[in-house]
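Alright, structures below, take your time with them.
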Structure I
Amino acid sequence: MKFVFSTKHRWENTNDLKLGVSQFDVCYLWIKKVSFLLVINSILQFSVIADDWPQWRGLNRDGNWFETGIIEEFNEFQPKIQWRAPIGSGYSGPTVAGGYVYLSDRVSRPVQVERVHCFDSKTGDLIWSFKYKCIYRNVDYVAGPRASVIVNDGLAYALGTMGNFHCFNAATGEVLWKKDLNNEFNIRMPVWGISSSPIIEKDLVIVQIGGTPEACIVGLDRKTGEVRWTALADRASYSSPIVIDQADKRVLVCWTGDNVVGLDPLDGQQYWKYPFPPSQMVIGIATPVFYNHQLLISDFFEGTLLLSVDPDRLAVRKIWHRKGKSEVNTDCLHSIISTPIYIGDYIYGADSYGEIRCIDASSGDRIWEDLTIVPKARWSTVHFVQNRDKVWIFNERGELLLCTLSPRGAEVIDRMQLIQPTKDQLNRRGGVCWSHPAFAYKCVFVRNDQELLCASLEK
């Protein structure tokens, strides 16, 4: 059965194009058909995108994973290794978009280079790879790039440790533009290098680099690399920015080395600022967490700060700030690499030595502590990813844990050794896996300093 739009502007049911139907009618039919297919294709593309992990901490940069049909225990459906691919060292977590996996790494011999790779998400085959000379100067922890590749609208953006910034055709690896941000903005290089992952907002890609003068945050045209705006004289932290909705505005939230600030993402105008200076070194790494008009900031030395974000005007105020006597003697959260999560009225995170804690969001009081999820050690790290009522935890030992977290405690449903720790990221305690995993296409993608691994989590 075919439907033909007639010149009389009504639908006619016909088994074939009858005699007397004009060429215009036939042309119009095909236009309508093509338009319909384009709409369907757009819907399908959106569905794929919805299952992507295209940037730091996922689709919405909040550590939430929305796919269904995921295993709920390991006994019957053990995570199955789909493929392994050889890579170099680095801290950059993988990102996944459009059927590809993106990753940055470093090779130091025979010359120092940083590399950006694209792999097929189903097979692990290398699709393209790009390398550029990059000598690390005055940077500690030299395993490799920190920031995750971000993919948007067919473009991939990779920010290196020394401020080398590249925009690629995501499918082919063609370099569309590049910037030497250190040379252009005279960066006050953080001791651990540029680590903050870029973020996209409309036609801009925004980075935290600590440039001078007043170029801690820089907004670039995402298609050309042209500098659109610069903002703040602050030092750079290692924390990646987020964008929130507040008082009918889009607000770029940046935790710098000196302040927590809210900016207009389109021009860098400052909306609000809350001072949060370090008493020792700049060490802010965890991503700000926005939930229920609250903004959570957690630091290794300075403890945890909770701000109220006014929904009706561009302002914030302190709810509480909890800081222990030292990095060892703490009662709330002193997060390092791990970003905490909210579940209901409670906050869950990893303290300075790997203690997993539940915190009452209303007061900052500790509800419980768990010492079994990751071995206790300075900067011991886990990454939390929420999938409905379950929480996936990837710890620095390369273990994948499926858990539930509640005020009653942490229940570890299952755990398995997914990948082995390696020593380039940290040459102590048998090595670590500090890179954040990606969850996409009913799989988890993890890396160490030698390989990228994909494991199926499909039920």
Structure II
Amino acid sequence: MRFIPHKYQKMAIEKILTTPRCGLFLDMGLGKTVITLTAVEELIYNSFEISKVLVIAPLRVAEDTWTRECDKWEHLKDLRVSKILGTPRQRRLALAQDADIYVVNRENVVWLTNELSSIGNGWMFDMVVIDELSSFKSSKAQRFRALRKYITRSKRVVGLTGTPAPNGLIDLWSQVYLLDSGERLGKTVTGYRERYFTPNQRNQTTIFNYKLKENAEQSIMSKISDICISMKAEDWLDMPERMDRVVSVKMSPKQLADYEQFEKDCYMQFAEGEVTAATAATLTNKLLQYSNGAMYMSNGEYAITNEQKLDALAEILDTSNGQPVLCFYSFRHDLERIMNKFNFARKLESSADIEDWNNGKIPLLLAHPAGAGHGLNLQAGGNIIVWYGLTWSLELYQQANARLYRQGQQNTVVIHHLITENTCDERVYESLQGKANVQEDLLKSLKAKYGKERKH
């Protein structure tokens, strides 16, 4: 297939070619893979600036997306791709291949750096592409620490993401550091926090989160604007209409009283020790299970707490008049209970499920947001989403919605959020909206201001 780049794609390609270390904050659907590969092809075969490229990507993307895009486009047919995946032996064989592009999943970054150190060849990549740069948002993660030691040896670095600040601007430091080694936002995350943030929620020894100082956001954006470019899909593509609905779910007075008591007991239990991110996550996890209608017990079985979300889902299915529904669940017991109640439901597991969904053969498709992110095109099969249980991760939330809310969707996308009143559900939903606002502010501040291109 012949690649005829849109205006925004030409801009992004030019950014990579003219900015040796850059961040492309591109919405899903804008073609970040073909953009990057087009620039790589130019740098390898026309300007001869580079010879070996390392692509770090989520596993599913590493397995399929980069090779598929090379095969798809005529101008990329000469690019040779080796996938550093599988067993250690398979990875070593892939690393030894004579290729232009070496694709590794992010979980194996530490292994890769150790392997290259042990064989004595050192760092062989003169360009690094980090697909989903936001997966390196934690400066404490081993993958970040391993990569930062070597990435300075590469002449070029490209960071790709649609969600650069999934939990707020505090997440930016480590991502930008991989691009510029601390030139713009400082050499340490501690210094970055001290300059731009003040502690927000904390107990005696632990700071849970930070808030921006006055004018800090403008200062951060100004410092990175020369190497980062942002583009929103709705500014460049003909996106479908979208309607978000909160479906309020009410527990009975007794059920709500039981929930409140359970919540109190949990807080008291955790309050006895130091509250950390891990313990807070455990607590909210329990509360979210409760509001969804079931709780795991110590023996691995689950106890039913309420049925109201199942009833709410049934009502949505009834009023959808036979239109297919994509439902995102959080816990295994959610999946089991939904499938027990609706015998026509199917779990998303294989390419056959994707094909059947897009052909209108599945009335209720069940998917976990962590498994329905990258590379899944489901927009042909339906336009109705139900969030049976929400995720704290803005990145997973946005990527899951983008399975249907994307270019090519012919109908208004309706997204139902089942929210149990007076429970943790409400806090998660509010948090997602708050994070989304932060995200939006970030993307707006860096947005390329060249008008809106319509599809041809």
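Bear in mind these aren't lab numbers, they're just calculated from the coordinates by the rules spelled out. Treat the numbers as computed from the prediction; the structure is a model and nothing was measured. Cβ atoms are built from the backbone, for glycine too; each structure is taken alone.
Just a few scattered comments:
- For -2500 (helix-only ellipticity at 222 nm (-39500 (n - 2.57) for each DSSP H run of 4 or more, over all residues; to 500), calculated) the corresponding structure among I, II: I
- With relative contact order in percent (Cα under 8 Å, 6 or more apart) derived as 17, matching label from I, II: II
- Structure from which 0.20 was derived, FRET efficiency 1/(1 + (r/R0)^6) of positions 69 and 357 (r between Cβ atoms, R0 = 25 Å, to 0.05), options I, II: I
- Top of I, II by Rg/Rh (Cα atoms, Kirkwood Rh), for residues 237-388 alone, largest first: II
- Structure responsible for 23.2, 71, with Rg and Dmax of the Cα atoms in Å calculated and labels I, II on offer: II
- Comparison of I, II by distance in nm of label points 7 Å out along Cα→Cβ at positions 101 and 133 - largest value held by: I
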